[in-house]
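Pasting the structures in now, so scroll down.
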Structure I
Amino acid sequence: MEWIALLLLFFFLCTLLNLVLPQPPPSRWRRGLRSSANRVSGRLRRRTEPEPDPFDTLRLQTRLGHLAGKIRRVESTPRIYAKAHRLMALEAAYDDLLDEACRMAGVATEAELQRGEEKRWREEQELASRGWSW
């Protein structure tokens, strides 16, 4: 029984010494082996894109709904100071959020279309077909 206690004490002291003493730098062949193993494992490993966080999607949908409500409010108000400028700013922000939502949902956007009603309508339709709502 004493020899088990001595063996455990020996292993404990060896572990402590290993933690306290500085480690020697790895030799050249170990570094070469490690770099080649990393290269091979990098080729064999599948690269997958992580799925977007559902809370980021929900946050983006909420922001789109908020901006859409502001645009409707500005359009429906007959007398408002700098109405055209407000609409242009709100629509630019809405278009940027739509572009971000399309990237997040994996919608292929047509780069040849300029910003405007047609591109906005197509992006909204694509997002709605993928289950987005705002």
Structure II
Amino acid sequence: MAWLAVVVLFLTLCVLLSLLLPKPPPSRWRRRLQRRTDRLVRRLRPRAQPEPDPFDTLRLQTRLGHLSSKIRRIESTPHVYARAHKLMALEAAYDDLLDEACRLAGCPDPGEQQRSEAKRWQEEQELAARGWSW
């Protein structure tokens, strides 16, 4: 009868130990299935767009302000060597920065319009409506 008490005590201790100890690792087929399922979920789930860095926005606004002041200075000075070439280069850089700012701010894409004053004005208004200033 004493041996029966020892067996019951042993089984009780085994149950308590199994409750306290961490679960054993999953079997090989479960790990494979888990990896394949994770891979499938990553393919099907759309990737979230990361939030834009506020310092990138600030840097872009500073560059826009710097370029716009250079353009105003060249437009207001009548005797500048190679004025037309400088203005064309500065306006092209300003337009590229406006495109980048619009992408960063989430403005709707106006399509493949030719560069013009109207497109530049429209992009500036879209950015100003979203709180951008430079």
- For which of I, II does Rg and Dmax of the Cα atoms in Å, for residues 11-66 alone, calculated from the coordinates, equal 25.0, 80? II
- Item | Parent structure of the calculated result 16.3, given that mean projected area of the Cα convex hull in nm² is the read-out and I, II the choices | II
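Every number in this text was worked out from the coordinates using simple rules, so none of it is lab data. Remember, it's a predicted structure, so these values are computed and weren't measured experimentally.
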